[in-house]
Structure I
Amino acid sequence: MVYFSTMQPRHAMAIPWPDAGPDLADLARVLARDCTRCGACAAACGFLRKHGLPGDLAQAVLDGAQEGDPFECSLCGLCGAVCPEQLAPADFFLALRQQAAARGDLDLARYGRLLGYEARGHSPLFSFRGLPPGCDTVFFPGCTLPGTRPATTWRLVAELRRRLPRLGVVLDCCHKPSHDLGRREFFAERFAEVLAPLLEYGVSTVLVACPNCHKVFSRYGAPLTVRTVYEFFAERGLSAPPQATGAVTVHDPCPLRAEEGVHRAVRGLLAQAGLEVEEMRHSRGHTLCCGEGGTVGCVAPELSTAWGRQRAGEAGDRRMVTYCAGCAGYLSRVAPTAHLVDLLFSAEGAVGPDRVLAGKARVSRAPFTYLNRLGLKRRLRRVLSGVRGGA
């Protein structure tokens, strides 16, 4: 019998928030003291060029005269990746957001559309947990992939279940938008509602397709092991790999900038498909934000648009492949961009690899994305038969 539930647990559990470490004042003191003002972090960051270098912004906080708007930072982490002193300014800007939220200075109305999207993803209407007997691994596809690419998501689930017959599937939202807005307590409560049933059932591994889900589960989902489906398929291969030719370039999503194993897996899958990867100037650990990160588009669209155009400029006339549905959607506005999963399962779909690489895969937009998610949920309920109602 399969455990099935779209209801939220009647209890919550504690999750580590934040990781043990310095508070805002400590972060500011370290940045103000150790930042050499070399400018390496600002070279590719419109936010820092607009508002100033991290050390100066930190000193302003210590002086009681905060400068710059931390909600205009994409939190992409490139500043830390290039910092010669190995500082982490993004942690400081996130802490500033948390302080604003705690003080009641966060204007949630500016993010109403995004937070409504998040809330619907976690609601009983859209959420789903299908956990077969003996299930120790679940696939957590996130919010955007099932909505924009329901057929591809279905083929992805089928391919995973061929290899893992006891695979569970969970449709829910990881609540990273609220996390990045600094809503500490709200995020902790909601993510605990996602995590608790998995731990209680004995799940030990979560497979994700979304880089944001990977970041949230990796940081707050202990003791679960978190892996991407890209690593899984790079190791085990595909039943019907695509056959393509030519060169592509890869946009690595910034939440995975430190995950070298994922970078290798993605490029290995592209090589298996017959494609050559030509790297952009900013790739892997030094990748750029696509423009969607940190909810910046809600408050500073000129910055988010500039990041997208910068990315398109680096890609040039090369076909761009990414492995984030959000990045694919944002970058496709400025350049032909393919999602890796569309390419990997193009041999089983109606659109071939050449059309996928040209950015012509079938991608849905709202309000059809919500209908697609409901349709996928119905299909999963039929496949995971013998269900019983959860509390």
Structure II
Amino acid sequence: MPAPRVYMVATEPSGDLLAREVIEALRHAEPDIVIAGIGGEECVKAGIESPIDIAPLSILGLWEGLKAYATVVKLADAAADAIIAFEPDVVVLVDSWGFMLRVAQRVRHRAPQIKLVKLVGPQVWATRAGRAKTLAATVDHLICIHAMEAPYYAPYNLPVTVMGNPALSRAEPGNGTAFRQSSGIAADAELLLVLPGSRPSEIRQVAPVLIEAAKLIKKTRPETVIVFVPAPPMKALFAEHFSEVEDWGLIAPDTAQRYDMMAAADFALACSGTVTSELAVQGTPFLVGYKLGWITWAIANYVLYKPAHITLLNIAADDTEVVLEYIQMDFKADVVAEKTIELLSDRTALAAQLAAQNKALSRMGEGEGKAPDIAAEAILAVISET
């Protein structure tokens, strides 16, 4: 029997990381498996050389996506060409709803014998539930994060596997002491992390507010050590636009371990995204800031988005504010700084937030096993059905 062939497609940092983890799980379960794909730095670590530069696909928002439509279509065509040339048994499309839908439709039209698996579905529970029908008509299997997603696909007979939250599967405790020692930060120094985002649009729109908030905090609490942790693909862009932060803070060194930094921190200012679950896993209290383009925000806020909060931790806590969120017009540097200073000065309040974070985390751990292992098992099951 020939070795199974898998083509992985990932275009954003969080999806790239998950793709690498699933690739490793597939190889562990099926040593003879042949895997190729499109991805970023994490997939490169797994030995996957991408034939396509995915950088233009780090798009945030409806309006921004519309402006980049021609690029998205061109890259979707190129991705479909690469997939069909590889002749895989199954294609795994990771996150990135709009782009992956276009790729899936092209592959389905040109090579209907190739099985299609969507790894992480669109947030149908939050907005545009009709996407469940669209996805069911396009792919053969969905691997999702939350059990609450599955009922949306039941009317359309799309097989669904719930893998749980990948961030919880990565829950190896960070070594905060090691990070402080390697960075020359005293054990009793107050340490604030700033996580400014993983997309160019977030570096443009979210990072400036978080940086200004951190600067205000530093003025009030000059002994506080500020460490900036841009996502690896954004580090050069961040340094290019905000090199002055090194006059009063640190940009995390390339050798620093992500979870060690989180475990070392007393508090964090975070751009909304996967990083929020990672912070919670490391026992780091934090608040969230986010900002979209105005057209995208207006459509999302008034037409599309249903929950009251955007952070998964808050949504898991019955859509209540376990973690403070400052969104769009409320996302102001002075407000963020003032609240952070208040929390840093009140250890009782920080302890209460950590307890609430842990309770919400316990409700997010839905997969019986590690998410990448569950995903790999589901992918191999789809292949066995061919």
Structure III
Amino acid sequence: MKVWLFDIMMWPHPGEVRTTYPVPGRLYDRELGRAFYNEHLRFFIRAEELGYDAVGFSEHHYGTNGLCPSPNVMMAAVASRTSRIRLASMGNCLPMHGHPVRVAEELAMLDNLSNGRVISGLIRGGFLENYAYNIDVEESRGRFEEAWELIVRAWTAEEPFEWRGKYFNYEAVSILPRPVQQPHPPMVMAGHTPQSVEWAARHRVPLAASFGPTESLARTFDYYREYARTECGWTPGPEHCMISRQVYVAETNEQARAEAEQHAMNFYRESPVLRRFDGKLEQLRQAMMTERGLSYKKGDEGHKPPASRGELTFERFQRDGFCIIGDPDYVIEQVRAQSKALGAGTLLVYLPFGTLSVAQATRSLELFSREVLPVLREESGATGPA
């Protein structure tokens, strides 16, 4: 099994800054901010030293749920301080980028700077990203799909080409540098709506899923495999299925819960995925729910977050598989069970989360690498990063 570190870079400090959106500049502490980025850079270097396969970054704006408005900038910073670990955007929110050609150029440049270590996750983005950049939600999926096709062609075309699309127009596209990896950097996609699942299947790219009970995510991956097989003529394997979970490991189950429970609950209470907003933000959330919704999960109440059912408890999140918090034996058992249920070959260790400090996260990362990672690799026949 491949194991990535996935860090959305949540602001760990308490106060009004954590729950306000958008966050006013007066609430931001610049000195804490500088320390925050330096700590995370050391965390990513440690992940390489410990043998993790990749580190992934997300794109968020205006809030402390993720202080990484540019995954590409973070990837460049980590590329300059590491030599082996792969660098994944999880991902660039394409509707927010007015010029997809610029995204193609930056990722190609990163692939050169990192000696071919880039993994490109391209996503549509959520309602907060659409709000931050004033994107018409009626256009966001179309912009995402056209930008994806334009980026891939920009990476692979051997001659300059003209592009006349619905949203983007160029007299000529011919980017430099060219990506090191051929025909282009590997691509992945995170999503769970029918449109996103089908897009990943049609383009034969790995699908990443999170924020749902294990049994509900199993339906997502079952639909992905079924659609790929019946509509696209191929069958995804474990290497095409990726799961992201909040993972924390300590010497005992009791210690792990004592150290991580409150931070996990802070994460779930404050996460935009599970929170409810007022006014325009909630209207945007509803507008992004298409008429197809989660149609392939019809009758499945399990995909609804516990918060929507009044069940915001640590026991429920643990039991349903949202998080994996315990001693090494417990974590191994739960990763095995989820991997089998989902047919997943890659685990994204979502760390740190909520108000968990980087120092605490580092201790968990180190224990996971000593006690859990070798077992997962041995069982899957993997020997380490490619």
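If semi-axes √(5λ) of the Cα gyration tensor in Å, for residues 80-135 alone comes out at 33, 22, 10 when worked out from the coordinates, which of I, II, III was used? Value 33, 22, 10 for semi-axes √(5λ) of the Cα gyration tensor in Å, for residues 80-135 alone corresponds to I out of I, II, III.
Here the criterion is distance in nm of label points 7 Å out along Cα→Cβ at positions 168 and 184, and among I, II, III the highest value is seen for II.
Readers should treat all values here as calculations from the given coordinates under stated rules, not as data from a laboratory. Since this is a predicted model, take the numbers as computed values, not measurements. Cβ atoms are built from the backbone, for glycine too; each structure is taken alone.
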